[in-house]
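Enquirer: Multiple structures are listed underneath, in structure tokens.
Read the figures in this text as sums done on the coordinates, not as results from a lab. Keep in mind the model is a prediction, meaning the values are calculated, not measured. Cβ atoms are built from the backbone, for glycine too; each structure is taken alone.
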Structure 1
Amino acid sequence: MRAARVMLVAGLVFLYFPLLVLIIYSFNESRLVTIWTEFSVKWYIELLQDEQLMGAFFLSLQIACATAFMAVLLGTIAAYVLVNFGRFPGQTLFSSMIVAPLVMPEVITGLSLLLLFVGLSELLGWPASRGAMTIWIAHVTFSVAFVTIIISSRLREMDGSLEEAAMDLGATPLKVFFVITLPLIMPALVSGWLLAFTLSLDDLVIASFVSGPGASTLPMVIYSSVRLGVSPKINALATIFVGMILVGSFLVWWTMQRWQVYATDKKAAEG
């Protein structure tokens, strides 16, 4: 037991100590990110004044949020079809196409999407130029696979007798989905949304293929800037991200706890 605790602590230190160092050095006065001089918040002020970084930051947030919502919508539909519709013509092809982005190298995915957008532009005149829209489509394409797997696993674990009982009492399939199924798979929807959001926000390779001159995501801007040396503004931006993740994780945990308490109280009241 003691050895297990030591290994756990060592693993946590290995994972989070670099983040702690990054947060500390984001308040460093020196331009050199490896030499501490004195406490200062000037890099946060300069970060807010950097139009390129802040523009890329907000663009990435917009694309990530839009990607997460669309991926959850399409992933829920795909998972529901795969789990509840049984065998149907083309099921193997459909399921294979859903999970293909999981095993496809990002370079191949990005190149294929680039060729697709170029071909559509020549044939249909759309998209007229590559930018935020093409990045969003590309991110939805590979995020749907992850969301579908998460939601389908939750649907397979769900007790199907609840839906059958609701339909026996006269509820329509649409009402059964929104009243019975959706609340039960809500944790999976939240997990899928967070995963799709993270994948979109973190993507560099695919976005580099499908973006245009007027649309650069945050990973692209950071990657292009670190080749000339890491700016302390990057540390400040990363610290803001860590803070957002901590707050978001706490809010999700608190919401799930409240949801479980509500479900337990409702079940006790009905019993």
Structure 2
Amino acid sequence: MKPRTLAVYSWLGFGYAFLYVPIALLVANSFNASRIGSHWGGFSLQWYARLLEDPQILDAAWLSLRVAFLSACAATLIGGCAGIALGRKDAFRGRTALTGMVAAPLVMPEIITGLSLLLLFVAMNSLIGWPSSRGFTTLTIAHTTFCLSYVAVVVRARVAGLDRSLEEAAMDLGGRPLRVLVDITLPGIAPALVSGWLLSFTLSLDDLVISSFVSGPGANTLPMLIFSKVKMGISPDINALAALIIGTVTFGVAVAGVLMFRTEKRASAARGR
């Protein structure tokens, strides 16, 4: 192996190790019977059992899962429509403004987004009396707002790479635009929609800054609860909770990878016929 290649692989290995070794140590410590992370006291599942006995953690987990699921569905619907419009229409009135609005949440600092949404909800409450309080509803709206941009970018890239001749052929055979969208376009961008949904679900489940602004008393998500507990020191049950979140995200990414691989394999086989 050439010295230059060896140096590249060494730096690459160091980068991945710096990123993933702490995560592996966190997961390992979640099975540590000892309360001291530097001392291995044997394998134990007691910290996971304690999570099931803590109503505060269970309430936060249930709230986070509900918000993540609904916001991911809403972001996929709205962001998917925006991505299709930006990827299919070469020019239409308001395209530049729509492109800017889609890209803005991606580059905007989260603290600015959270503060803006907080001021919006306060102003709406003063004007129309809704939302009456900050909690599940405001969290879902806020998470949908910043997640849909990620979906739009992913779907737009997928739509731009589709073969337009298939849609044109379907229309030449008498297919209406809605029918062509359902039978041709949506199956073609299905991997992007699944990826966008999973990405939105992960981002919502992981968000801390924006959730801190738009949530109220008694509406703590898992990241907010973990952050508040870490201020008083890292306890083993927090390691277990973090390990469960890592497992959930890993499972979602694995499912998305399998679905995308199968879809690409079927598409390659269809092109080879």
Structure 3
Amino acid sequence: MTDAVDLDAYVARIGYAGPRTPTLETLNDVLTAHVQSVPFENLDVLLGRRISLEPAAIQRKIIGERRGGYCFEQNGLLLLVLTQLGFAVTPLSARVRYQRPRDYTPARTHLFLRVVIDGVPWVADAGVGGLSLTSAIRFDVEGEQATRHEPRRLIVEDGRVFHQARFGTEWHDVLEFSGEAMPPIDRELANWYTSTHPQSHFKSRLLAARALPDGGRLTLVNRELSTRRRTGEGDTRVLRTPEELLDVLAVEFGLHFPAGTVFPCPALDWPEP
């Protein structure tokens, strides 16, 4: 299998028509287009399908079948694309900390990217659900940084780096990392846990998310479809039937499944007809 990406097919998939030179502007524009066009989703995990990290399999799923995926697929594809465009990219590991207390230690099951441009390191991450970056942030700078969506910052506490997002006046942990690289064998092991372990949250709830052009976010968690504005405020709609779920996946996320498709998930507690 080849690691080469059909760049023409990829940019058509994400709706990107800009330069293909390894600049910060290109990185940011590709990130924006990717996160708006390729939804974060775990639907194959719920359907019991194997999640392959082979480059050809990732390209077939996201580009050819116009599906989404989670961090190992999203950032795995982005790693291939950016490398082919001439960027210096290193895959790094992290712990997802969003909505988790500091006294809890989540598994190191997240992949994100460090991209170095003209000697300056940047964080790129198209695979952290409803908080995927739509523009890169500096890897070596603490304090608030603007993005094309909500503000971000990196802070260092007890030797650990925390990536945070701000909604209104409050900062929320997104990731914790140390800067440790994540080679293919580590990604395979973490992907196996994420997609098959009974205690993985991807096995117990349905997730889909994408960024919106106006700076907002659209997120589906089980039966709740939420639209969050840049400020953190938003609206939530509760889906009532499996048919409505399939319609929302198709219309709002571009994810098409045959009529009657059922996603086995304990949190999909449909009301009695």
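Enquirer: Compare distance in nm of label points 7 Å out along Cα→Cβ at positions 31 and 231 across structures 1, 2, 3 and report the one with the greatest value.
Expert: Once distance in nm of label points 7 Å out along Cα→Cβ at positions 31 and 231 is tallied for 1, 2, 3, the winner is 2.
Enquirer: Let me ask you something else. Given a value of 3.9 for distance in nm of label points 7 Å out along Cα→Cβ at positions 87 and 135, point me to the structure among 1, 2, 3 it was derived from.
Expert: Computing distance in nm of label points 7 Å out along Cα→Cβ at positions 87 and 135 on every structure in 1, 2, 3 gives 3.9 only for 2.
Enquirer: Please state which of the structures 1, 2, 3 yields 23.2 when mean count of other Cβ atoms within 10 Å over residues 151-158 is computed from it.
Expert: Computed on structure 2.
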